[in-house]
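These are the structures in question, set out in turn.
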Structure 1
Amino acid sequence: MDPKVQTALIAGVVSLIVSVITYFATRQRIQAERDNLADQLRRGFTEKLYALRLDIYIEAFDITQDLGKKGGRTDKEIIAIIDNAAEKLSDWRNHRAALVLSEKALDAYYSLTKRLKRNPGDGTAYTEQQITNIWNARNSFRGALRNDIGLIYVEDRDAT
């Protein structure tokens, strides 16, 4: 074979190999950059959601503070506290929290409001069991809210 043709053939093969290697390296770099951008966007969204939840959830903690506590209160005071909390929680969810509650927090919210809407078991007073159920539902709801607030940077926690 003619040395000039042989040289051109070798140069063509080397050029083709370099092109294939460059293609795969570039493709890998673009994918890494795309993944990095997606992580940055997700982190930005998480930070905004965290800040919004922190702002909104404080109100729910205030509303539920006295639920399930007797503390020397009369039966009428307990009924008033429960009715007031049920109304405020409904307004809170409908106006402020509907879009930021996690599924677990929403389930805990429904469990709590279900207990708050029950009529007093003794006709004019809540039974001890009802008060205990409200207390447990309240704690579950508040725990779910705390869990939501603690979910910032989930991808960092998953990495460890």
Structure 2
Amino acid sequence: MSSFRLLIAAALALSLSACADSVSAPTAVQPLSAPSLASLRVSDISADAAAGVEMSDGDFGLICQKVRGYIQAQSPAVLASGDGTQLKMHLHFTRFDRGNAFARMMLAGLGQIHIEATVAFTDAAGAPAGTYTVSKDFALGGIYGGSTTVEDVEDGFAKSVAEIFKPKA
């Protein structure tokens, strides 16, 4: 019976291992048009935060780099130069809570990590072309919760932003 419990615990740990960096579907506030998405080229990715949201320039740079990396891996044409609709992407963080690893380890739901942002696209003239909201949370407890860092959740957030460019079936 104890080997059965060990097997269940191992299966549970494996199933939870991707939670921090899993993808959350972006919510379209003003979606990019289908023709625009087909020929979209992102020329710049920038970030800032709302008043009261504590983030450093290093946080902005790292998250923009991760977003660029996941877009490049998933939809390389989006970052390629050439013909197409040239847009700038701007991440405006409305929530960035690093949580508390000790609290997460003690009890699931405590010490949660939250990352939320508005992803806005503008054309060369600065006119809005599309807006999405992306949110990534992490609240698991135990050893996995205590060992998960905000950087792990940033990966999931960046993957979620890259989902905007994923071809829809």
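The value -27000 for helix-only ellipticity at 222 nm (-39500 (n - 2.57) for each DSSP H run of 4 or more, over all residues; to 500) was derived from one model only; which of 1, 2 is it? Intermediate results must be reported in sequence, preceding the final value.
On the way: 1: -27000; 2: -11000.
It traces back to 1.
1, 2: which one has Kirkwood radius over Cα pairs in Å, as calculated, at 17.1? List each step's numbers first, then the result.
Details: 1: 20.2; 2: 17.1.
Clearly, the read-out refers to 2.
Out of 1, 2, choose the structure whose coordinates give distance in nm of label points 7 Å out along Cα→Cβ at positions 106 and 138 equal to 2.6 when calculated. Walk me through the numbers on the way to the answer.
Working: 1: 2.6; 2: 2.0.
Answer by label: 1.
Values in this text are rule-based calculations from the coordinates and carry no lab data. Here the structure is a predicted model, which is why all the values come from computation and not from measurement. Cβ atoms are built from the backbone, for glycine too; each structure is taken alone.
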